[in-house]
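A short reminder: the numbers here are calculations on the coordinates, not readings from a lab. Just so we're clear, the structure is a prediction, and the values are computed from it rather than from any experiment. Cβ atoms are built from the backbone, for glycine too; each structure is taken alone.
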Structure P
Amino acid sequence: MKIGNLKIKYPIFLAPMAGVTDHPFRLICKEMGAGVVYTEFVSANGIIRKNLKTLELMKFSNEERPIGIQIFGDDPKIVGESANIVNEMFQPDLIDINYGCPVPKITKKGAGSAALKDLCLMEEITHAVIEAVTDIPITVKMRAGWDNNNIVSTDAGKRLEKIGVSAITLHPRTTKQLFTGLSKWHFIKELKSEVSIPVIGNGDILFPADYFKMKNETNCDGVMIGRAALGNPWIFKSILNKINGDEILDTTLEEKIDMCKKHFLLLKEDKNEQQCINLAKKHFSYYLKGFNNASKWRKDIMLSNSYSDIIEKIDFMENEIQNMII
């Protein structure tokens with residue numbers, strides 16, 4: 001698969017997720033087989049003000065390439081300027097514009113999926129970014145429409161292709177749906193049939209089999225995985241194994257504990273102590289599910305208040321597993 005001049009060996013994408021797709025999690029998913037990863041979405045206003053917290057969100061290592069930085073905003077001039085700053089400061093492999101976030105605090109300001117209510121504004125923002133950055137691909141991620149009475153994804157896709165967008169990711173839910181209800185994959189198929197640029201499908205990819213099902217049903221060029229990767233970065237490895245004709249193995253409890261330890265060490269290197277503890281609790285609550293005593297282990301982790309507490313809990317879980325095996 002190619003997006004502009006960017007060659008992608010395996011078209012399996014890790015979705016940008018606020019509060020989740022930081023450097024440690026991206027590294028883990030990359031090692032597990034994600035073909036392309038993204039930063040958390042970043043505010044165009046924060047970028048042009050050189051807000052330190054915003055700039056931190058965009059830092060990455062070469063091990064994470066190919067990587068996209070996703071930006072959002074409602075003012076074409078500001079979003080265009082921010083894209084230029086992103087390209088010059090960080091040199092990502094692509095810049096993605098967020099037209100998909102349905103969260104009210106974003107859409108009330110006219111950003112994210114609010115652009116689906118004003119395709120002229122969407123065109124202006126996209127054109128400003130493409131004019132500002134000419135040496136890497138510009139892509140967009142969008143929803144099907146604002147609500148069921150205003151499905152605009154195919155119309156928007158055709159307009160975006162004419163402007164010069166290199167690829168489109170479509171999450172075929174509406175803004176009003178937020179993250180509930182089924183995504184309607186036929187909108188991905190419809191968009192793919194109307195544009196010649198790559199289309200990446202997103203939505204309701206829960207298991208490895210869903211990757212192949214979406215590709216077969218929609219003819220999309222790639223598939224983006226979001227919430228299914230939480231606590232299960234092995235989903236990328238399973239998909240790759242299937243593509244390469246290798247056996248797909250269930251994730252063992254030992255592998256989950258090892259991943260908790262690895263994730264914790266990456267967080268410890270990347271964050272301050274409080275951030276590390278808070279994020280470890282978040283991710284461990286996803287990893288530690290689906291086995292005996294899982295809820296007890298999660299509760300124990302939630303009581304941790306220091307690095308040493310976390311390490312002690314991980315060591316305890318390892319010992320319990322060894323005793324179970326013996």
Structure Q
Amino acid sequence: MRMHVLTSPIQRFLGQGKKWASGETHSQRAIRWVKEHRHPKGGLPPHHKHKGTTQEVTGYLIPTLYNWGEKDLAISLAKWEASVQRPNGAFVAPDTDVPYTFDTAQVIRGFLAVVDDVPELEKNLRRACDYVDSQITPEGEVRSPSYEVWKLRNGETLTDYCNLYVLPPMLQAGRKLSEPKYVEAARRGMNYFRKKPDLVEFKPEIGTLSHMFGYMMEALVELGEVDLARAGLCQAAAIQKSNGAIPAYPGVEWVCSTGMAQLAIAWYMLGEVEPANRAVAYLENLQHPSGGFYGGYGKGASYFPAEEISWAVKFFLDCLTLRASTKTKRL
């Protein structure tokens with residue numbers, strides 16, 4: 001696989017930054033982690049100790065890699081996704097044979113990133129969208145055949161409010177493909193969630209780990225629900241520490257790496273640069289020499305505290321892209 005040269009102004013900027021002893025930047029280490037952990041048959045594992053693959057994370061890693069100039073790798077992963085797609089258009093959760101609506105939506109993000117380069121993937125994109133559309137009720141509830149893998153080791157079930165993150169790729173696909181039913185499905189879903197009185201409350205009793213909350217905040221910004229996103233992010237800002245750390249839940253001492261990255265992404269998208277920059281600086285200090293991150297750090301961490309999770313790398317890279325974009329706009 002050939003390496004891509006960073007040629008655009010933002011890509012040249014992204015090649016700068018803190019150098020490690022090896023001469024690598026944070027971003028180069030993160031991309032190396034992806035390449036070194038890719039499964040021989042195609043996808044990425046859930047974490048560095050896992051021998052299988054995750055169709056979900058591989059799916060939303062595709063646009064990240066594409067934006068970083070890793071076009072060949074992104075296309076290869078998208079073709080792998082097409083090869084494992086179920087006849088009904090769905091994608092399954094790791095270690096299961098069960099379709100998940102959330103996972104399928106994240107593969108839609110991947111197909112959208114490369115479909116202009118690989119037009120034959122449009123049929124796969126449409127099949128995935130049709131499946132997700134079939135799981136959004138007339139009232140707008142996003143359903144899934146199972147939520148079993150959303151349970152943490154301590155028995156807690158993560159909030160299904162993170163199904164908000166299902167809606168933006170449907171909206172984007174509908175516009176891209178001139179398919180009104182996908183746009184309508186996204187709008188129907190947002191109308192359903194908008195009625196939830198606790199939608200943007202960051203609290204442990206409803207399962208809003210910062211990772212889930214991050215999905216929700218990013219989705220709200222993508223959907224144009226800026227006021228709701230700001231209301232939620234104010235709660236994260238209120239508990240952010242002076243060193244940039246954001247507790248995984250209000251009231252705990254440990255942090256979730258990927259949750260911090262996602263909240264930073266939402267802040268950047270809203271132009272709230274200061275809390276985002278502090279969160280990313282904290283993450284840079286957490287990054288391992290391998291380029292990866294554990295899911296949780298600190299006393300009492302219950303979210304993958306000894307596993308380098310692949311989605312932390314994805315959202316960290318997205319943070320660096322947005323931070324650089326913010327800086328170049330100021331030049």
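Determine which structure produced the value -0.42, -1.02 for log10 I(q)/I(0) by the Debye sum over Cα atoms at q = 0.10, 0.16 Å⁻¹, for residues 75-266 alone, calculated from the coordinates; the candidates are P, Q. Please report the intermediate quantities before stating the final value.
Working: P: -0.47, -1.06; Q: -0.42, -1.02.
Here the read-out was taken from Q.
Name the one structure among P, Q that helix-only ellipticity at 222 nm (-39500 (n - 2.57) for each DSSP H run of 4 or more, over all residues; to 500) of -17000 was derived from.
On the way: P: -14500; Q: -17000.
Working through the options, I get structure Q.
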| task | Rank structures P, Q by mean count of other Cβ atoms within 10 Å over residues 91-98 and report only the one at the top, that is, the highest. | result | P
| remark: Computing semi-axes √(5λ) of the Cα gyration tensor in Å for each of P, Q, the value 27, 25, 20 comes from structure Q
| distance in nm of label points 7 Å out along Cα→Cβ at positions 187 and 307 - structure with the largest value, from P, Q | P
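Taking 17 as the value of relative contact order in percent (Cα under 8 Å, 6 or more apart) derived from one of the structures shown (P, Q), identify that structure.
Working: P: 14; Q: 17.
This value belongs to structure Q.
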